[in-house]
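Readers should treat all values here as calculations from the given coordinates under stated rules, not as data from a laboratory. Small disclaimer: the values here were computed from a predicted structure and weren't measured. Cβ atoms are built from the backbone, for glycine too; each structure is taken alone.
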Structure P
Amino acid sequence: MSADELTLQATIKPDSSGNVQHDPCQVLRPTDPCAIVIFGASGDLTSRKLIPALYNLYINEYLPDSFFIVGCARTKFNNESYKENIKSALKNAGVKELSKFKTFAENIYYQSIEYDDLTTFRSLSNVLNDLDKKHGTAGNRLFYLAIPPLLYETVVNRTGQAGLSAEAGKDAGWSRIVVEKPFGSNLKTSLQLNSILQKNFSEHQIYRIDHYLAKETVQNILVFRFANSIFEPIWNRQYIEYVDVCVAETLGVEHRAGYYEKAGVLRDMFQNHMMQLLALIAMEPPANFLPEMVRDEKAKLFKSLRPFDVGSTEDRVVFGQYAAGTVDGKRVPAYRDEPGVDPQSLTPTFARMKVFVDNWRWQGVPFNIMSGKRLAEKSTRISVQFKDVPHSIFRNIISDSISANRLTFVIQPEEKISLTFQAKNPGATVCLQPMNMEFSYGADMERILEAYEKVLIDCMLGDQMLFLRQDSEELCWSFFTPFIEDCEKCVDKARILHFYEAGTWGPEALNEIKKP
């Protein structure tokens, strides 16, 4: 069933008199019953993100009336021991409301599986068929790959070979698969992964997740741009000086050294998260707010990215790696001293690059994209810097220059949108003062879905708006792969890698890139 054909049910809440009220602005509740199958059920992602998200959806009555969850992994759990494992995961995730866990657990099962053994996948198929009858889930299945990327191809192939990817036709049960990033490590491996996926699933069944897109402020970007006529006329090169896209983390590599040593900041953050944020802020308006039309415009934007000149990128890019320092008042080790990291590692943990979009709207406007680990604070934001007024009539009566307007979308740690503008300071003389107009998702608003909660609901609804399409994924890899390979082949990688003290905003070499 396509997103356009969905029958959506608004969340139903009784009022103080017990009468049912329908609020169309509340969370849309999936009406299709379904089975949720998690491969990698004993792993970190499942414990920290997926199980808490599913439980929160359950206690807020956002899951379908009929559902069940099957955890699959190599670990030798049985149903009861896995339920205890889930309860511990919820406690560790800070979930305090466990009064409904008993009824939630009635829908949870465990199936031990060997990822390279087709027999265990066929056993899983038999279990799902039996549970479909017990719970009345009509053969609808959502498969979530919460496993290391090196297992993607094996599990996708076994899922298809066991017949689990098959859809019997309209209204006869759907099958969908959710794939976490990274989607390959370069263009070649991305094409290979997509080939395996599409050998076993059709594109409408594939949900390539980028949880950043499910954050409220990120979703608000398109509404802000295209539902307000005061902004769209000035959203172009004539009025905008530059755009900053920043994703700063205070955490280090943590337990991901094995992955991060091979990936680095470009593969980990730029090829996916950063490109998606760029697309939302720079894409053209779709004819309608429908998943395929929005994804069409993203693809057009990626086709307009100006390629890097291989061999001479230093005027547009700065790389860094964190040294020892202080973060949140605590001393932290250098990246090279983290467990599992090569003591001579040249893997970048920080990058800032200047990207250009070669089209009519954005020609010549730099998009400054920055991301790094162990920085001064955790912050994700997009700042749109407008140009100075063309002629200041106040130049003879004020000594300071007038700051240009700035629009900022703050995604983390708060979720808000702010606009900076000039106003007269109260008093007898003309003194200008920057003022802030701000919209914030405050505590008085309805409960905001966490990113993984939103992602899971959209998967059950069959809404691919916030998920990546194959062509966009390959276009992003086409843009980054030559650049990444050029950097990795550089005979003097140490020269282009700048060290920065943990707890700062990156290497001093940032000053070498003129802003904007």
Structure Q
Amino acid sequence: MKNENSLIEMAKTGQLDRRSFMQRAIALGLTASSASLLLSQSALASPKKGGRFRIGLSGGGTTDSLDPATTESQMTILMNFTYGNNLTEVNNDGTLIPELAETFDSADGKTWTFKLRSGIQFHNGKSLTADDVIASFNHHRGEASKSAAKALLTAVKDIRKQDTQTVIFELDAANADFPYIVSDYHLIILPATAEGKIDPFSGISTGPYVLQEFNAGTKATFKRNPNYWKSGRAHFDEVEVLVIADTTARQNAMINGEVDAIDRVDPKTAHLLERVPSVKTIEVTGTLHYTFPMRVNAPPFDNNDLRMALKLAVDREQMVKKILVGHGAVGNDHPISTANRFHASNLPQRGYDPDKAKHHLKKSGMEGAKIQLSASDAAFPGAVDAALLYKDSAAKAGIDIEVVREPSDGYWSNVWNKKPWSACYWGGRPTEDWMFSSAYVRDTEWNDTAWVSGPGVDRFNQLVVAARAELDNAKRAQMYAEAQQLVSDYGGAVVPMFANILGAIGKNVMHDEKIAANWENDGDKCAERWWFA
């Protein structure tokens, strides 16, 4: 193994070409086929162009739209990164790097200057300028905006151009994490019209692939952008995005060679995929978490004693063991992962405690009531089984949960954020402020617990604003720890587990040594970053 690793390093640094690598590998006792496989799997050869990359995704619906303000499904998230670019991007090693912006800086955290790269063209031939950035961001701002990114931009007081290639963002308070925010998948840059707006349904941006066809919730196709500005990226000739919501059907498509990659492999059957000669699984640890959000504005979930009873009645260890098959870790009823910088590691871990759950159930006055929990595997692999496990563990606390099996099709438009209690997943966010601003503050469209009033809410919202403006990391850590405690104790989200990102690709699909963990599918930039051997 040591000699093989030496060969790999020599090939990576250009000391060996393919022929020399093969000769030395065979001299070490490897067969020609084994040596070739080692060479390709180690991604030693330069990425080559060509082929039609087909990916089967778990999420998509008939209400999906090209409007980036409405992006919410796996399909549209990946699509945005396939045809679009942002000012910044989270690299596959987890670092934040410039994308359409060449540089970004701020002296005080309130005034951020982004210098755009020159010579970049949209798919329609228009050159990228500051006007396009301003129009794209303004699409998500303002009182009339229904954008899911609106809450992320509430701190932006003004956006102006210094010159054609320079954009200045003025914030109402310091935000050290603002450059992360502009990498959000809603905030891709589209060309401005003569009126200073964008056509949100155009499907035109600056990204690696040009949109050819879009059928909401089912299929999208792309062709490589011949004028793409990034070197060493966008290797496929064509990309086909397919929505295959059913987990078994998705994995069968992978086994049968109908697709080249899939997301959300069921942890319970991952070992079966690993036995298929043409398939390999990929797994990374990040911020992905599975939740059961209770809408606290709907009875009986407006009662915090009932919410606490349900939080104490879930057996987290069993869920990680049986649903994730060990591919993850227990959650603590807040959305901040151990991968986040300000994770509250000193916060006591909530455990399964039927006796305490009974105590809170009695205080709530809900003894004997039947409580409905809507679930579908569209929410996450094994969501229905997780709900049934929840039902069993809660029964020992005297809580009667009725699991309502919802259809996968239309789950995100008809169930999530509408029914009082349901299964959900969150990809997580690179920063605490981004996660809280996306799903927990009062004014976000995606506050799926409707946690806008009651104990802890005012203090939580104050902390989010204060921590965002605080430049002292020690003070920020204290604020975020308290915010996590408030969500855990008073919020409507049951967060039983953080899941590793688990997918599968064909063994002929190559990628960089590191795979991004900020989103699934290599940060949902697989079409740009991967290639065929």
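Structure summary
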quantity: Ranking P, Q by relative contact order in percent (Cα under 8 Å, 6 or more apart), the structure that comes out highest; calculated: Q
quantity: Test item: Cα extents along the principal axes in Å, for residues 191-302 alone calculated as 52, 51, 27, pick one of P, Q; calculated: Q
quantity: Origin of the value 0.45, where FRET efficiency 1/(1 + (r/R0)^6) of positions 87 and 471 (r between Cβ atoms, R0 = 41 Å, to 0.05) was derived from one of P, Q; calculated: P
quantity: Distance in nm of label points 7 Å out along Cα→Cβ at positions 247 and 359 from the coordinates reads 3.5; which among P, Q; calculated: Q
